[in-house]
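Heads up, there are several structures right after this.
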Structure 1
Amino acid sequence: MKFRPGIAYAGLTDVGCERENNEDRFAYWEAASDELFARKGRLLLIADGMGGYEGGQEASRIAIETIEHVYVEASEGDPHDWLDQGFSIAHRSIQDYASRHPEFHGMGTTCVTAAILRDKVYYAHVGDSRLYLADSSGIRRLTRDHSYVGRLIENGLLQPGEAETHPQRHILTAALGAGQSVSAELPEQPLTATPGSTLILCTDGLWSQVSDDEICKQALDLDPQRACQSLIDIAKARGGPDNITIQIARFV
């Protein structure tokens, strides 16, 4: 795929070392026409499904396809509105699918998205897939984990270093398709990116095995394609117990 000037991009997914199937999914969309690109820019999405072999795959697929469709087809509002609406519709769509396929009861997915419009980054997320911003000053996590362990850390009941081995680290407190109502978490104002800064979207299959500092170094030192492969290789060398998915977009 040919990308318009402004970013260097790569995305990669891997089943990992212990799973037989990949319930992660990612997508990149870029407006084809100049007029649409000026209004919509680019969209990056990652989802990590749950609910068994087919359930997780279907949940992540529905989330990615629905949010992308809503974003592309929207005519009123701005990227903040389109992402918010996309997450709400995806949540209902996953629930509708599960109601028609009882064998997939309990299916759901995390999702993190970043819409890039010139130098502005609009982002939204549900679950524990993450979005980072890395630059010469270091790395900053823009999302917070919607998980039981994440809540313990926020309340000061658990240290971040203890989260990696906590027996309940995989329990989510929010996921698309799970619960009666789920709202995406979005910042009130978009992020302003600077040349050289780099966005990293990833599932917990990466960040649970690779530290933030290691992610930062690889993302800044290597071109995006090599950085994606290197980070997946590191996660797999440490056991790779889960699917691993990553997207990197560098502002150039």
Structure 2
Amino acid sequence: MKIIDAHTHLLDEPGYLDHLLNAMDTCDIAMCCMSGLGELFGHADNPKVRLAFQAHSDRIIGAIFIRPGVDGPEKIDQAYEDGFRMVKVHLPCVPYDDTSCFELWAKANEYRMPVLFHTGLVTCKESPGEQINSWYMHPMRIEPITREFPDLGIIIAHLGIHWNDDAAELARMRPNVYVDLTGEPDGWRKRADAVGMDKWLWWPGAFEKVVFGTDVHYSKIEQILKADIGRLDRFDIPVQTRRQIFSGSILKLLGMENL
């Protein structure tokens, strides 16, 4: 079964890219969608991500990091020209549904670049003056965007973290919205699995709205993959749905169905 990790980051560590590719090989992960969130997260920046996917175009799909309220739509224009094929949104200075951001979503829609939205509480370096506000990243901030741009592919990261109900219901109700279950092994995933992930993904076919991703240090990717497979086994998720989770849906969102 082909596996694509739809949510990875390039960390600012010596040799990180090579270690990441080796971890992908160990896990039989064919490709990943990669972004870099910069210094506040200990990540590389967009130019280094571009160098990474240019050097490994058969393994890496570039996701441009966009900060609403700071970056304008011209950044997406340039990113698409540079070969980025996805948008990663984080650390907005205004709410996601602020109309000043709609030029960003329109531009991503124009280029058929799916948008991966961080949702939930933010963990990064202390940063006075950066206007970081997790409330701006509530999943329901995305609902007006889904209505204005019904063809825009949207992934809600981390199932909302602590807003699981809202993230799941938005994915259930809006056809262009998917979720990922990414995060640290001992973070929100541990709590959600203790309760039972089907508390939120409760409706028939709910897992068809899940896109596989990890969003962890390369050293934990194998642990995340095994946990996700174990969860699918517990819920007896059929093979066809697993194919959608692990590659089919993200390839469809990227317009790369023939890859």
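Source structure of the calculated read-out (P(r) over Cα pairs in 10 Å bins from 0, in percent, for residues 122-201 alone, 17, 44, 30, 8) within 1, 2: 2.
Quick check: 19.6 is what I get for mean count of other Cβ atoms within 10 Å over residues 26-33, calculated from one of 1, 2. Which structure matches? Going label by label, the one that fits is 2.
Where is volume of the Cα convex hull per residue in Å³ largest, in which of 1, 2?
Across 1, 2, volume of the Cα convex hull per residue in Å³ peaks for 1.
Calculating distance in nm of label points 7 Å out along Cα→Cβ at positions 66 and 90 for structures 1, 2 picks out 2 as the one with the greatest value. Of the structures labelled 1, 2, which one yields 27 when relative contact order in percent (Cα under 8 Å, 6 or more apart) is computed from its coordinates? Considering all the candidates, the number was obtained from 1.
FYI, it's all coordinate maths here, none of it is from the lab. The shown structure was predicted, so the numbers you read here are calculated from the model rather than taken from an experiment. Cβ atoms are built from the backbone, for glycine too; each structure is taken alone.
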